[in-house]
Structure P
């Protein structure tokens with residue numbers, strides 16, 4: 001029987017709020033067994049870029065990572081944010097190590113090809129390219145990996161990479177070794193049937209239910225990539241995926257009574 005592994009992704013709503021981050025990390029540290037944390041960058045990179053005179057550019061909500069921007073996000077995501085999280089985990093007796101995808105070759109990636117838009121130094125990840133044994137070394141020695149949303153192309157370049165995608169790819173890559181559960185923490189209690197009603201959480205979404213929700217146009221566009229990532233992960237061997245509020249999900253990792261379960 002495989003050992004259970006929790007792969008947990010947090011976004012900017014937690015990273016940008018010191019009180020929320022401290023509360024989250026306390027709950028994260030309390031989870032028994034093996035775990036990996038993947039964090040987004042939040043608004044800190046934009047703020048520091050502004051101070052340094054580097055303007056943030058977006059197309060359709062996606063950051064353009066030009067030469068100046070990759071320097072900023074490497075400093076902020078791989079340095080400031082990552083090490084702040086690791087230091088706080090150490091303060092509550094959770095032995096963590098902060099990593100980018102370049103460290104120990106944990107997440108090799110491919111620079112996104114230029115089509116209609118040149119996204120710059122942005123990486124695309126495939127789970128089958130991830131050398132799972134490298135992460136397994138840390139887990140087997142009871143060290144908790146904390147991953148910044150940065151990968152590398154094998155040719156000396158750091159790449160900015162979507163943290164949701166990193167989380168699902170890591171979960172898939174490790175599913176041959178562990179009973180992996182992927183948890184996406186975001187600002188809602190779960191996937192909402194009515195975006196105006198915070199309590200209209202859909203507790204279970206399988207493929208037929210997802211098709212029905214799409215047909216009825218009940219889901220807001222921002223949640224669709226998370227659900228698509230979730231089903232892709234499940235199809236590739238991940239046990240289950242949970243989406244919802246960080247505090248609710250982390251305090252109920254054993255009974256799945258919170259958030260939305262994707263199966």
Structure Q
């Protein structure tokens with residue numbers, strides 16, 4: 001079984017071309033192939049499948065085998081995958097996800113996609129509320145980008161021990177389906193620093209949907225404008241929350257790391 005490992009700002013996934021056939025037990029495969037010691041090593045598995053409503057369909061599985069609704073860094077790499085491998089010649093294409101159909105604009109140089117802008121759709125923000133975790137109160141801003149996020153603004157984000165506190169937010173009783181959690185330090189009206197604890201994967205170097213949710217929450221909280229650069233451990237994403245159509249637009253890189261063969265056993 002041929003696979004391609006790709007990454008967007010260090011948020012890495014193993015990609016499978018499932019346009020003609022899909023392997024069995026994708027959740028189990030995701031767990032095995034994502035293992036960084038005994039597998040390929042990744043934050044999860046992404047399958048590119050046929051779609052009846054869009055150009056392609058993306059199925060995304062976290063490293064623990066759970067299926068996610070959407071992945072911002074992952075979908076940028078989907079755009080690069082299908083264009084670079086000749087599955088499409090379109091530079092504007094639609095991708096079906098569990099969070100709805102997303103539109104991708106591809107920037108190609110010398111026949112290879114280097115950057116992708118994704119229309120992430122209209123965010124759904126809830127009123128901020130206080131969450132009690134490990135003896136402390138945290139003000140969280142819940143925002144859905146088709147998948148759930150809890151954004152926390154505070155100082156000293158670089159020094160946080162996310163391995164210690166992250167699971168307590170992810171599995172808090174307030175989130176019956178678990179949540180992604182973003183810890184954010186505002187730097188300027190047009191720049192935010194963010195670390196993320198992803199549902200089902202732990203801390204990752206970047207999270208595209210999380211960066212979008214963070215930009216929305218920062219604007220609603222009066223901490224940033226509608227166009228910001230979100231700096232993550234893996235690099236920068238440009239996020240624009242359009243005032244006219246209410247959609248969030250995310251721009252960032254997509255990179256192929258290597259290809260290989262996984263034993264079909």
**Study point:** Parent structure of the calculated result 3.3, given that distance in nm of label points 7 Å out along Cα→Cβ at positions 38 and 214 is the read-out and P, Q the choices
**Key:** Q
Exercise for review: Match the computed value -5000 of helix-only ellipticity at 222 nm (-39500 (n - 2.57) for each DSSP H run of 4 or more, over all residues; to 500) to one of the structures P, Q, and report its label.
Suggested key: Q
Exercise for review: Given a value of 0.35 for FRET efficiency 1/(1 + (r/R0)^6) of positions 94 and 174 (r between Cβ atoms, R0 = 30 Å, to 0.05), point me to the structure among P, Q it was derived from.
Suggested key: Q
Practice item. Tell me which of P, Q gives 11.3 when you compute Kirkwood radius over Cα pairs in Å, for residues 14-69 alone. Key: Q
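Values quoted throughout were computed directly from the atomic coordinates according to the rules given, and no laboratory measurement underlies them. Everything numeric in this text was worked out from a predicted model, so none of it was measured. Cβ atoms are built from the backbone, for glycine too; each structure is taken alone.
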